[in-house]
1. To which of P, Q does the computed value -14500 (helix-only ellipticity at 222 nm (-39500 (n - 2.57) for each DSSP H run of 4 or more, over all residues; to 500)) belong?
2. Who wins on FRET efficiency 1/(1 + (r/R0)^6) of positions 44 and 276 (r between Cβ atoms, R0 = 25 Å, to 0.05) among P, Q, i.e. which is largest?
3. For relative contact order in percent (Cα under 8 Å, 6 or more apart), which of P, Q scores largest?
Structure P
Amino acid sequence: MFDFVVVGGGSAGYAAARTAAGLGLKTAVIDGAPELGGLCILRGCMPSKAVIESANRALTLHRAEEFGLRCGAVEVRLPEIMARKRALVEDFASYRREQLESGRFELIRGTARYLGPNELSIDLLDGSHRVVTTRASLIATGSQVSRPAIPGLAEAGYWTSDEVLEAGELPRSIVVLGGGAIALEMAHYLAALGVKVTVLQRSPTLLSAADFEAGEAVRGAFEKRGMSVECGVAIESVEVASGKRVRYSRGGSEGLVEADEILVALGRKPAIGRLDLAAAGVELVGGSVRAGLNQETSTAGIFAAGDVCGPFEVVHVAVEQGETAAWNAALRLGKARGEERFVDYRLQLFGVFCEPQVAMVGKRARDLQGAGRRVAVARHPFSDHGKSMVQGETEGFVQLCADLDTGEILSGLVVGPEAVELIHEIVVAMRFGGTVEQLARLPHYHPSLAEIWTYPAEELAEQVGSGREGSL
């Protein structure tokens with residue numbers, strides 16, 4: 001009998017197991033993947049950022065003459081890019097394997113399914129079988145690629161981000177289906193290495209999770225780089241001719257684009273098909289595991305964390321959810337003292353490593369306004385900022401949204417250079433209830449990218465208490 005069993009050894013699962021074991025729970029981790037490490041390390045965050053770094057360096061080299069430098073033609077050596085990526089991934093994965101095999105908890109290599117709320121059946125990788133019982137458990141099996149039912153797509157064949165990250169040879173042209181983080185990161189990477197890229201997005205703009213202006217800024221930057229971007233389209237069918245043809249429609253008119261390859265990046269879905277959650281009484285909502293802010297599911301003692309439950313499929317959220325679940329399980333089992341813990345989604349953080357980068361924290365400005373709050377919004381463009389002009393990185397803007405009565409910062413958005421780094425200043429400000437007046441008065445070194453935040457902060461500080469709303 002275990003106190004706590006974690007199903008899935010990725011970022012959420014490992015964080016939960018580490019926390020539970022540290023609190024004195026007899027813990028086990030069940031993971032049946034052929035390779036230990038989890039999505040982030042093996043096929044997500046780390047490999048994608050490794051190859052994107054090569055793309056970023058390529059763009060810099062292509063712009064050398066702008067800075068008075070001559071470096072000749074840029075030669076892309078894809079096998080070397082992939083070798084570097086694989087070496088980094090192995091480094092990260094080997095460390096995770098050491099953590100999982102450290103002996104702090106039992107690692108069971110197999111695929112699990114629930115027989116009831118406190119019992120799991122495991123098909124072990126060595127071909128044998130085992131049944132374990134537990135007082136509490138965590139579902140942390142991650143996600144898998146969503147494969148859309150587009151006529152002709154399966155017959156034509158297509159890539160997902162997995163194939164892009166393992167490709168030994170790149171196509172001359174590619175159609176990217178999707179306009180979210182994965183789609184834009186892969187489009188940026190491929191275009192920087194010389195692939196002709198067309199992006200087809202179902203929503204009216206790219207990055208529908210962000211404010212409209214963010215998606216439009218990325219769209220404009222992509223088009224300046226020679227990419228084609230079509231938004232608000234419906235994918236009708238795929239066929240094979242001299243290449244792969246994608247037919248789409250928009251507003252009653254039809255379009256056709258042909259390329260050597262198709263990349264499907266239309267999102268991911270929870271990987272829960274083998275778990276038989278119904279046997280444990282665990283309820284689903286829209287295909288995801290329903291979990292409260294304490295990460296407990298509809299069945300007492302069964303928790304969920306990471307991509308299986310959302311609402312944000314990013315690693316830092318998965319880790320916090322896993323740690324929260326483990327703490328609350330220990331509290332229920334009398335192994336911890338204190339208050340029940342809940343995940344604070346007020347500081348929801350999102351980043352996209354395309355070019356320009358995009359990052360945001362908090363709710364969209366229009367959602368805050370739609371909720372009836374008196375809010376003010378201000379932006380400042382990188383094209384009117386000294387350090388970004390010196391760097392030649394003038395695409396995009398920063399945006400702040402604040403409470404019009406108190407000045408409290410409610411959200412921040414960056415489209416531009418080092419956006420994913422810059423957003424953390426606003427995360428800290430929001431965590432401690434900072435106001436735009438306080439941010440405007442904070443010293444910022446000149447010239448620096450970070451000082452751009454002071455401009456919208458100063459503008460909003462003048463509006464606070466005046467009753468004037470900034471326009472979106």
Structure Q
Amino acid sequence: MIRSARAVARRRLRAVKGWLPGEVVHQGRLSNGLSVLVSPKRGFSKRFAIFSTLYGSCDNEFSDPATGATVRVPGGIAHFLEHELFAQESGDAFDEFARNGASANAATSFSTTSYLFACTEQFEKNLRLLLEFVGTPYFTEANVDKERGIIGQEIKMYDDNADWRIFMNLMMALYHRHPIRIDIAGTVESIAEITPKTLHQCYRTFYHPSNMALVVVGDVDPEGVARMADEITQRTASRAHAASKNGASRANGAIAPIRRLLPKEPRVPAQREVTQSLVVSLPRVAIGFKEAVPLPSGRELARRETVTHLLFDVVFGRSSELFNRLYEQGVIDDSFSGSYTADDGYGFSVISGETADPDRFVREIRSGIARARRDGICDEDFLRIRRKAIGKFVKQFNSPESVAYTLLSHHIRGLSIHESYRDLQRITRREVEARLAEHLTPRQSAVSRILPKASASA
């Protein structure tokens with residue numbers, strides 16, 4: 001039996017060599033549809049694993065793959081489900097990880113939910129625990145009521161968090177209807193509608209192995225990881241999906257594609273400015289730029305992300321003229337940053353920071369963008385920033401966590417790390433300038449401000 005299982009595992013995962021000596025990714029898809037990616041790191045003491053599903057806070061309306069019926073669920077249910085899965089019949093999975101010497105966590109984003117752990121010992125025991133608790137939903141009225149109170153307190157806490165509020169206010173300014181404008185945790189009112197039945201429905205839809213991926217990085221045996229993943233997910237999926245229509249067939253093979261139903265989103269922002277007052281020492285400002293949809297997908301979207309990151313480093317990075325001038329003049333401080341986020345149905349950039357003069361902050365950033373559009377990007381600056389990005393890309397291979405997250409994000413995009421590296425080397429200055437002209441336009445922008453309460457009432 002062991003010999004046979006190993007043979008199956010070898011056929012299942014294929015080794016993909018990269019451009020760095022010794023860097024190999026073993027990847028494949030199990031018979032039940034689960035994607036497995038393993039990056040062996042010989043001699044590394046830390047092992048890191050992520051078990052992720054393509055299910056996030058934006059997935060609040062979808063077509064049930066089993067029945068074809070349209071389903072709309074309360075805001076915050078993906079995050080609620082993430083919390084609830086740790087509550088097992090045998091106890092809290094967090095406590096079990098701690099007893100095994102592992103550090104565990106989970107996170108829900110707009111488009112994914114991920115469960116993870118890091119450890120130096122008892123890796124197999126922790127991997128088994130990860131696969132089993134994510135694959136074993138245990139939703140009771142008592143547990144749901146208890147978690148509702150905990151998450152309700154979390155929502156109220158984030159209502160007073162200036163960094164989160166300025167971001168969510170910006171999303172509500174940029175978007176008219178897209179669910180990205182809804183807080184990932186939902187609202188106190190929306191989570192009150194969540195029941196064990198709705199949790200089970202979302203679990204059966206999005207937590208099928210064919211909608212999930214397991215990524216492991218460290219000194220591990222790829223075949224052993226594949227065997228364990230196959231054995232556990234076959235068993236847990238059969239049990240967890242038994243209540244759904246055609247449950248057995250859905251558990252043991254890929255399900256029909258999940259249709260996510262999104263409202264039509266206007267190209268321009270919903271609001272130009274939004275201001276809120278909170279107890280903060282300095283005002284905070286965030287300028288957002290909304291992408292027009294539809295966006296490209298796969299490798300093309302990944303390349304767009306890379307081009308945009310290079311653009312931000314050239315124009316707003318710590319070595320840029322704009323950053324250093326505004327820093328010396330006290331307009332910005334070390335909190336200043338820029339980022340870009342994109343997925344199916346949405347994409348946006350955010351430039352933000354603390355400042356004593358919010359109005360000047362906005363004027364200077366907009367004039368800096370206009371100047372860069374007018375004068376273009378210096379070739380020397382572009383080449384330096386691209387070399388820096390290449391160096392950062394290579395350096396991440398020293399961190400199991402960084403490799404795992406990069407493998408996962410690239411898998412979701414449908415490309416390999418090695419393809420992404422080659423694309424980074426081939427990006428040109430003209431691409432970055434074209435991206436600047438296309439994306440950072442006043443028509444697509446909105447401003448979010450958080451002001452100190454004393455200043456707001458003065």
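1. Only structure Q yields this read-out.
2. Once FRET efficiency 1/(1 + (r/R0)^6) of positions 44 and 276 (r between Cβ atoms, R0 = 25 Å, to 0.05) is worked out for each structure, P has the highest.
3. Q
None of the figures in this text is laboratory data; all of them are computed from the coordinates on show. Computed from a predicted structure; not experimentally measured. Cβ atoms are built from the backbone, for glycine too; each structure is taken alone.
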